[in-house]
Structure P
């Protein structure tokens, strides 16, 4: 299966008094570049996530963000006895001084006293960061699976485009072969005319030597090898697309070979029809190379 280097996945989870959100994305890159932004107070979490991503991916610029927050509702309420004693002393003092001035104060209720600042406090639960790491890693498996599924879907789309482009290159190769056959009589006439002109002005030149030189020119203009290699490259590219695992680097190298053969075809063409086919082939190969950049 062909995988794209482009992917995206998000998810939310909660447990052990915490809530969290994941965001995993990747774009094209020559190698594997991992950028993780995760809480450093969860022991071993970043190393474990990095190891999981390294095993699952081979190329791409990958960014992983984890936002982790504590669920305040998971705590308990506790009485700050020191603050309570201070508040009771303050109330007792206020009542005594009010009584000395002939003032009567309404008694305070327990609820009012507990509602005073600092008397009742929320206490955080004991945290088990090892258990939290396990829960996060287990939750990340589903995120990674969604991410890989998206890269696989993108990869299938790119492979479909590449397959169509390979079909078109194969068709153009056949057209180039027919154009080369049709070019042959015209090329022969042109070479004979050139030889006649050279012989006419050559004076004492050896006609056999001149004929050999023109024959070499004819051989250099032959495009049979380029067309054969183009067909071979088409077959090799199709085989790579059918393989499991990363094939992007091999396809990138192969697309360069495609381009080299198309350039040579154009330089040897010496024929309007064959040149037009070669230029169309170069355009297709450039488009193919752009698609290949997306393949893992």
Structure Q
């Protein structure tokens, strides 16, 4: 009789305190950072001191005030509280990240699993379509789409999602092709189980682990692409708060009023780096070759 391993041995090391390593501690720290960011974005209207500043309110008499007890991050060129706009900007970034990843994971994984399991002509057709999208640099394709679409959050989601899903299709196709040759899948075919049931019950669930890891790593890259599009004037427009747009508006003041550009830039850096560290922690924890560290 096979004895199942203890529950604690199946828990990722950065969740099980008894197995924490220095690298895992760092992952936990950045998970906490992301948790704080998500909570701040969700409760921004109640946590920020001047929520009206995120909706177009301006205060010209308070423009370019340095960080103080009244305005922790200072104010921008029209007197808006930068802390408020940075927190509300987290909402914009997280909305785009979640929407892009959901589309990429659902559409990309499904098409990849179909291609990997079916093989033959079906795989060739799907892979050639993904090759067409991958032939263009992701940022360049996003810029081209943003130029012809109206500015706004839906445009950001569309532009980034169209450039992101092919990577998930390729990843899921390679994993699904490997799974489809395993013994338990061959046994299911021998027993007369339908292809649809095999894909949904065996191939798809076992293809999700690398996809989830890749998604956590991609979140930081999506934030950088969104910030780049807004910085170039192709993302959201005023008065919507967005970190890249805030950096673009404050770049001319960096030598005289450093706080205008510094705090949104730090928000981009910390958030992207935190997502990368979370993805790295997941990759190490879910890698069976490293499970016995």
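Brief remarks follow.
- Structure responsible for 3.2, with distance in nm of label points 7 Å out along Cα→Cβ at positions 79 and 223 calculated and labels P, Q on offer: Q
- Structure with the greatest value (metric distance in nm of label points 7 Å out along Cα→Cβ at positions 135 and 167, set P, Q): P
- Origin of the derived value 77, 51, 30 (Cα extents along the principal axes in Å; candidates P, Q): Q
- Mean count of other Cβ atoms within 10 Å over residues 143-150 - structure with the largest value, from P, Q: P
Where a number appears in this text, it was derived from the coordinates with a stated rule and is not lab data. The structure displayed is predicted, hence computed values, not measured ones. Cβ atoms are built from the backbone, for glycine too; each structure is taken alone.
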